[in-house]
Structure I
Amino acid sequence: MKIADILDTKGRTVHTILPYATVTDAVRRLEVLGIGALVVCDTEHRLVGILSERDLIRELAQRGPELLTQPISEVMTRKVATARPADELTSAMARMTSGRYRHLPVLDGGRLVGMVSIGDLVKARLRDMELQTGVLRDAVIAAH
């Protein structure tokens, strides 16, 4: 299964925010949207970072409440791991596990085309395994 298959199922909506927005703006968007990360893009819609709940908690512990007035560019992760639509689900899962991150923006030719979470990948993998199990079960039943 490919990342493109997951995007075809879940959709390609990506919630973005500008790097000069404040941390308060980002926290409000995360809460309203019920998501765990925002892709940070410049005005040309190019990926420049990602802001996750983990980034916020880490920085809040270090800086305290004054963090809320800071621009996202001061808090975001700049080195962002990404995936391509043609990437295999299992290789993306392995990268996310080894890198200990939960969100992967998906780029196609440098253009942001989607975002997958570890939850999306696990759900798709479980669905794939259930399908394979069903096929094998049907083959065993048909053989008897």
Structure II
Amino acid sequence: MAKRFDTGTGPSQRQLRVGELMRHALSEVLSRGDIHDPVLAANVVTVPEVKMSPDLKIATCFIMPLGGKDAEAVIQALAQNKRYLRGELAHRTNLKFAPDLRFRVDKSFDEGSRIDRLLDSEVVRRDVGKPAGAADEDDQS
């Protein structure tokens, strides 16, 4: 009887590898300007992450326009051009099935700036900082 390794709740290596392959292909299509859409032509779009479903049939693409403005308009434009994008990604990747694309606004940049603001707050600096006498004790040892 074969042993199964506990994969936990995280994505498998195959999901991560295919997600990265899809991210590179989508970034290339968007950077080349192959899509003739005024919203996409006016915005530089970043693709920080693509998450694949366990069966590799759904790709959730996290998108962020440069500067974070017009994010919803960019998501709508990408959704309107989903069929073209899926065909282009199918040609650029060597997968058995071209996954269905879903576009979401990437919130990780907002979360990172929120954490930076928390770490820069006076309360955290006070808790993390050394007491004044502690530095003198270290020097005398």
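All of the numbers you see were taken from the coordinates with simple rules; none came from a lab. All values derive from a computational prediction rather than experimental measurement.
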Can you rank I, II by relative contact order in percent (Cα under 8 Å, 6 or more apart) and just name the one with the largest value? I
Volume of the Cα convex hull per residue in Å³ - structure with the largest value, from I, II: II
